[in-house]
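Throughout, read-outs are computed from the coordinates displayed, never taken from laboratory work. Bear in mind the structure is a predicted one, so any value in this text is a computation, not a measurement. Cβ atoms are built from the backbone, for glycine too; each structure is taken alone.
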Structure I
């Protein structure tokens, strides 16, 4: 049972509450994560928990970088550019936005355009 609410018109303290709702989406971390060297949860533990929830969807990539220890990326995103190139882009652009304790969620959107000439 929910606690009773006090009379909102009573004098004294006020508490402002904002509520937001959205539908839970899978995968919950989106396209990937950049994990800092001193993040509160390590990349292996994060990856293992994601593997339990969605087996085979993500790849764990260890990185030699002063701030970022690892990237966890959606396998379908690595097929677009290749794992090495994608992770390099993520670290190059994301590392400046984080410190060693951070875990940064990343979004990757891509478009492939094919132009062909065919003989008639």
Structure II
């Protein structure tokens, strides 16, 4: 499988291994849908093992972000390798995605946002 999922606090951390296979990406998106339907809406994608990414990977990230936004969830990308970061910047997606240096920072950011949302309610 091209990913590994763990739960940390109220956030699920998805360690991605590759994003260049459309079939495997659909499997991950189906699993993401199942987690959303089970009530989990906040995710960090650990990109540290994604060495290369193409348009298939970009499409995957956009679809995942859309699914989470539609469920009032959040997505942060963490540990983004230099070549992947260059691609995200070149496509201007660095302004669309919340990107953090590491998983801990991404989890803290989402947890702060969750606390901020609950105070507004």
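A few remarks follow.
- When FRET efficiency 1/(1 + (r/R0)^6) of positions 16 and 72 (r between Cβ atoms, R0 = 30 Å, to 0.05) is calculated for each of I, II, the greatest value falls to II.
- With relative contact order in percent (Cα under 8 Å, 6 or more apart) computed over the structures I, II, the top value is the one for I, the highest of the group.
- Among candidates I, II, the computation of helix-only ellipticity at 222 nm (-39500 (n - 2.57) for each DSSP H run of 4 or more, over all residues; to 500) that gave -16000 used structure II.
- When Cα Rg over 2.2 N^0.38 Å is computed for each of I, II, the largest belongs to: I
- Among I, II, structure where mean count of other Cβ atoms within 10 Å over residues 32-39 as derived comes to 13.2: II
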